[in-house]
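The data blocks that follow each hold one structure.
Just so it is clear, none of the values below were taken in a lab; they were calculated from the coordinates. Only a predicted model underlies this, so the values are computations on that prediction, with no experimental measurement involved. Cβ atoms are built from the backbone, for glycine too; each structure is taken alone.
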Structure P
Amino acid sequence: MEQLYLEQRLALLEASEAIRNLVGRYATAADQRNDPVLMQALFHPHAQWCANGFGSLQGRDQIVAGLAEIAQQQIVWSLHIMAQPDIQIALDAKTAEARWMLWELSTQAVANCPQAALKDFCLGGFYQCQLSPDQHGVWKFDRVELNLTLHHHYVTGFGRTLAD
């Protein structure tokens with residue numbers, strides 16, 4: 001009986017670590033201009049993605065295409081810092097919920113400016129998502145929701161030096 005309990009605890013710890021890694025890969029993909037190849041592997045086919053200010057996307061193909069479009073037209077550079085993950089895994093390890101905070105530095109194309117200027121912003125908010133493993137046991141997103149609570153123009157800019 002005690003062995004079964006230890007095996008269950010180990011499975012939950014492994015699932016939690018897999019979800020942390022998934023969140024890290026999501027941030028990496030976002031910082032690679034929402035790289036479609038990287039993003040494709042993170043979502044189930046039926047997934048949903050939404051963020052206030054950016055809209056809602058249904059299905060993995062629409063999510064991948066929509067996020068790539070955001071990177072081409074709106075957020076041309078970003079650095080995602082994911083903090084304080086709170087992961088709750090069902091005891092059967094077939095579903096999970098996760099929440100974490102976002103701190104993001106970004107350069108955005110400002111459409112309403114007369115010269116379509118690029119401006120630097122600090123963004124902050126909270127992610128909430130539902131996840132489940134695929135048929136191979138790989139954890140993926142079923143739903144990702146971002147509630148942005150801060151979108152602040154950083155007037156002095158980031159002072160690019162290496163990747164201008």
Structure Q
Amino acid sequence: MDRQPPPTVSSLDLTCYLGTWYEIARLPMRHEPADYTDITASYTLEPDGAIRVDNRARNGEGELEESVGEAKVLDPSRPGRLQVSFLPEGLRWIPFTKGDYWILRVDEDYRTALVGSPDFEYLWLLHRDPELNADTRETFLQYAQSLGYRLDDLIHTPHTGRRTG
């Protein structure tokens with residue numbers, strides 16, 4: 001069954017979106033094993049307009065893991081649709097090495113965001129603090145379900161207080 005891709009935010013204040021986000025929950029993915037904790041994503045604007053993506057986490061042994069990539073808004077008329085690559089800078093030109101990073105919802109204060117992929121395989125619930133109140137979490141996750149994301153395997157990311165940055 002072919003589904004339409006989910007809608008993204010119609011407007012995005014990139015300046016407000018930049019900064020550090022804590023991962024509150026995610027769908028499983030091979031790049032983030034289930035035992036990872038203290039996951040953060042920090043976004044900074046580069047001089048060329050690209051967005052530096054710095055993902056950090058503690059692995060199952062408590063060691064710091066870091067992955068740095070680059071995101072770009074491909075179409076200014078669809079500011080919530082970004083493409084991201086974590087390949088080394090010299091290899092980012094290779095086709096089919098970029099992932100879709102679609103901002104599905106962000107609250108008006110840019111404190112909570114829901115990000116997913118258009119194929120419904122990936123989903124992240126992000127917040128500016130390591131803790132998110134249950135009502136807001138439920139509201140954002142219900143929205144994800146209403147779009148067609150299956151949350152049966154959702155991983156709630158533990159935050160232990162150990163810094164990753």
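The value 28 for relative contact order in percent (Cα under 8 Å, 6 or more apart) was derived from one model only; which of P, Q is it? It traces back to Q.
Given that log10 I(q)/I(0) by the Debye sum over Cα atoms at q = 0.08, 0.10, 0.18 Å⁻¹, derived from a single structure, equals -0.27, -0.41, -1.12, which label among P, Q identifies that structure? Attributed to the structure labelled P. In this comparison of P, Q, the computed figure -3000 for helix-only ellipticity at 222 nm (-39500 (n - 2.57) for each DSSP H run of 4 or more, over all residues; to 500) is attributed to Q. Each of P, Q could give mean count of other Cβ atoms within 10 Å over residues 35-42, but the derived value 16.1 comes from P. Hey, P(r) over Cα pairs in 5 Å bins from 0, in percent, for residues 19-58 alone derived from one of P, Q reads 6, 22, 25, 33, 14, 1; which structure? Corresponding structure: P.
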